[in-house]
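Below are structures written as structure tokens.
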Structure 1
Amino acid sequence: MLLVNLEKAIGRFSNALGTISAILFVLLLFNVFYDVLMRYVFNDVSIGMQELEWHLYAAVFLLGIPYGLQHGGHVRVDVIYENLSIKGKAWVDLFGCIFLLLPFTLLVGYYGIGFAQESYALGETSGDPGGLSHRWIIKAVIPFAFFSMAISGLGMMIRSINVLRGVSTDGFSHPPIQH
């Protein structure tokens, strides 16, 4: 029961990041609309707003990945995976998390901390006049997002273990998100 509750808690965390990602996407749309309007109607350009576009895009992408992992929207060889039994899928996900996902996300997250700390310590700002200050904020999203991906990967592992124990089939009985 403990593993089932932990799996659900991690699922809620991943879903919350998906909600945050969706909100940031709406803000990105407004930002792009503003930029286009200012450029083509008023012949005015804001470097800060243009930089905010790629900051928001990066945050949407990075924070949306844990949600995608939670809901089976990540990349895998579906030609093979879709024909496996529920327990076969659980084994693939379990080994994929242990040997691929977790080492990669933990490594990038670990080194990303120093990357963000250095940016903060240097007071890094945009190199362009009128650009954004506090460059460390977007750099801090990198380790946060990768540790969040690791947490979602842990949730996948727990879900796989629950399936292998016969406690759950949740997440394996539904097809992955189609795009």
Structure 2
Amino acid sequence: MGEVVLRPVGPGDVDALQELIESDPGYTERITGYPPGPSDAQSLLLMRPEGLPEESKVVLGAFAADQMVAVVDVLRGFPNDRTAFIGLLEVHSKHQGLGYGKTTYNLIERYVGTTWPEIETLRLAVVDTNAQVATGFWQRQGFEPTGEVRPYRYDKLESTARLYEKPLPEQHGS
């Protein structure tokens, strides 16, 4: 695995992002009940919780040798001022199992810690329909279940989302 660089996904990356999403249809089906759609990349770049300002959402691509190997969606100050919420971390199917997920997560943790000094906790939700794939990964990154459970619904898919958190390391903003 070569060097991985994390940078914001721009308009010129939309096709690569769409291709990444389409490379792993199983993920989209487990989360939405449908295969990936043609505007999923655009939706990922635009969708955010109601009331959260546009500048609080960042979509970052992990690039290795100019190829987008992973994507992460992070919300600053959600659900509170001291928390950043990871909405998605998806690795391109042909790069899965090679360490890119862990590397991308480590880059995100560093990004949040140095870019958003007020953030003390990372938070995410694992939907039960994706838990078999995701839970182990997130627990290996140090996330612990909070015990909070929320109903999860996407059109006809009904499931449960379980919340996980991880405090950021103390050497914050250094």
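Each reported figure results from applying straightforward, stated rules to the coordinates on display, with no laboratory input. These figures come from a predicted structure and were not determined experimentally. Cβ atoms are built from the backbone, for glycine too; each structure is taken alone.
Couple of notes before you dig in:
- Top of 1, 2 by distance in nm of label points 7 Å out along Cα→Cβ at positions 34 and 66, largest first: 2
- Label whose coordinates, when distance in nm of label points 7 Å out along Cα→Cβ at positions 90 and 138 is calculated, return 4.3 (choices 1, 2): 1
- With helix-only ellipticity at 222 nm (-39500 (n - 2.57) for each DSSP H run of 4 or more, over all residues; to 500) derived as -25000, matching label from 1, 2: 1
- Comparing distance in nm of label points 7 Å out along Cα→Cβ at positions 42 and 154 across structures 1, 2, the highest figure comes from 1.
- Structure (1, 2) behind the derived value 13.9 of mean count of other Cβ atoms within 10 Å over residues 10-17: 2
- A value of 32 for relative contact order in percent (Cα under 8 Å, 6 or more apart), calculated from one of 1, 2, originates in structure 1.
- Which of 1, 2 leads on FRET efficiency 1/(1 + (r/R0)^6) of positions 58 and 162 (r between Cβ atoms, R0 = 35 Å, to 0.05), largest value: 2
- Top of 1, 2 by Kirkwood radius over Cα pairs in Å, largest first: 1
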